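Quick heads-up: structures coming right below.
Values in this text are rule-based calculations from the coordinates and carry no lab data. Because the structure is a prediction, the values reported are computed rather than measured.
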Structure I
Amino acid sequence: MGKKSRQRGRSVWFLFLAALLLLSIAMNLCIGSVEVPPGKVLGILMQGASGGDDAMASQIIRELRMPRLIAAAMLGGALAVSGFLLQTFFSNPIAGPFVLGISSGAKLFVALAMIGGLRFGRLLSSGEMVLSAFLGAMCSMGFIMLLARQTERMSALVICGIMIGYICSAATDFLVTFADDANIVNLHNWSKGSFSGIGWDKVAWIVPVVVVSWAAAFLLSKPMGALLMGEGFARNVGVDLRFLRICLVLVSSILSACVTAFAGPISFLGVAVPQLMKRMFATAKPIILIPACFLGGGVFCLFCDLLARTLFAPTELSISTVTAFFGAPVVIWVLVHRTGDA
């Protein structure tokens, strides 16, 4: 009976997250500098618009808000799943792409590639941006892995990751400041974190990369569950720990690299959302938390992006400013709660 009650409770939470996701989508479509009533939004999505004001509303919904909200939902979910994979890999509740400097490494490599391309008079394609971000993420992750061999203290490893992030961010700011191309204004905006300017061409890259990576993460849920029971237990049930860890590194790096390539760095989401989902679903099972983190990350990112573009309109806040405002208190709470339990 207890097991059935837990399963029923988790189903309710999944339905709750799905409802929040639909509500967030509706709010992002309707609310903005130009208010579009829900009925008109539905009509535009179902059959388009003929002309006049409806044509303008159709342009706003179809070409601006739709690709932006799809990107925010997919990339928010990707970052939350990446954070969960890293927390499982390092057995640390505050491990995440931003905290460990992985997002900053990806940002530095994308900035280098973009500036290099601009010097030769060309803009990077979406595929080149993802590849550059992935290489940067892998370099940061590789350095973290080397440090992990030198120290067994997770606190020291996390601090080293934070320092790597500061170094990469400082190098990126230096490149952006002294770049001599007029198009570098876009790079400056991207380096602060934003979904502004994302169109259907980028969504066409975001969706398949995130979906395939999420599916790969979900397929790892069973061996990850065994790893959470202890390395000895995982070996006894036939889990190849070396292969599993390589897969965790690769999948988490691809997910965080895709986020950084298209939206820039997004702080604290990858740490806060997995911890919230663990408390919400009262479990650490990957087979439950991977889809939960994806849904929760999408909702969290859509909500923060709505605030970022509407709170002080027409001025738009960086997405990291808003995610830090809501995510940092969660991290503090996790640290205090963990200390209290110790």
Structure II
Amino acid sequence: MTSHRDAFHPRLTKPEPIVRRAPAFGKDDSHIETDLIVIPTDDRHSWDGMIFRPRHGAVDPRLAVLVIHGSVGHYLSGMPRRLAFHLAQRGYAALTANTRMANYGVFFGTGLIDRAQLDIAAAIRALRERGFRRIILLGYSMGSTMVTHYQAVHAPPEVIGVCTIAHPLSLPLALRRRWERYGSIPSYNEMCAIVTRQMEGRDDPDRDRIIIVRRATGPSDRPEDAEIWTYRTWWHSRGPEALSAESRRWVGLLRVPLALIQAGADPLISQAEGSLLVKLARDGGCPAAHLEYVDGANHTFDGHELDAVNAAVRWVTRLARAGGG
């Protein structure tokens, strides 16, 4: 079920965990083909990706959906994997691609969100080399921010639309609110002071250090409620000057249709943020902006994965039938 309500008050307590439904290999992939690829970037990195193709013919053989992950990267039970499975089942090729922001990138200093633009460009190039001439960018959570910024700045002619799931208004703002809610150690302001002092205004990899933030995702001192960053990776994607992490600055520059599929009970992103992103997009000249909420879903859509996937597939189908743009 989906709704279009605009008011939401986030809960201050951590929700009860819900077991996610992982893909059932041998069933979910019975009508699709997969191809593991390596995606080289212009700065001499390489990342893995997997192309999912419909086995019995695509709706449009020249159309592909590029799926970009959230903060923890691509895992088998995560939203990006399920999106790729279902897009291929419905007749659309999908490339689910890792970037330098995935997995341990933010732990070891390589996860700089500004540089991740090179990863998206490389993934688009990989699709172009395989004959795809129409591409839809699809991002989940942090990936929503990344694809929005990429399209606003680069606007490659192949891209005909941008679909986002659990799209935050601002990554720094979302993190600050969460840390304040749980009383993180250090606090957001203390982290700003620490990073500024340690880096001394210079983005020097040799000065980078790992820092553990306690009570970052929950109210306890248990390891699962902590976050690990380096000074540089935090500053680039969550610091007060991380402009590329602010979708509110970029959605108004989009010149292709935009969709937001938001979680209706997201403790991290209020429904008002989705409404504001759509307003900013329309006011800036975006040709079409669609907003939809999945009732009862938390940020990871636990137990509601298929509702979010189906909403995204419906929008992709409408855009493909309309010819894009």
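The value -26500 for helix-only ellipticity at 222 nm (-39500 (n - 2.57) for each DSSP H run of 4 or more, over all residues; to 500) was derived from one model only; which of I, II is it? Please report the intermediate quantities before stating the final value.
Details: I: -26500; II: -10000.
So the calculation was done on I.
Supply the structure label, taken from I, II, corresponding to relative contact order in percent (Cα under 8 Å, 6 or more apart) with the calculated value 20.
Working: I: 30; II: 20.
Label of the originating structure: II.
Starting from the value -0.49: which structure in I, II was log10 I(q)/I(0) by the Debye sum over Cα atoms at q = 0.09 Å⁻¹ calculated from?
Details: I: -0.49; II: -0.44.
Value -0.49 for log10 I(q)/I(0) by the Debye sum over Cα atoms at q = 0.09 Å⁻¹ corresponds to I out of I, II.
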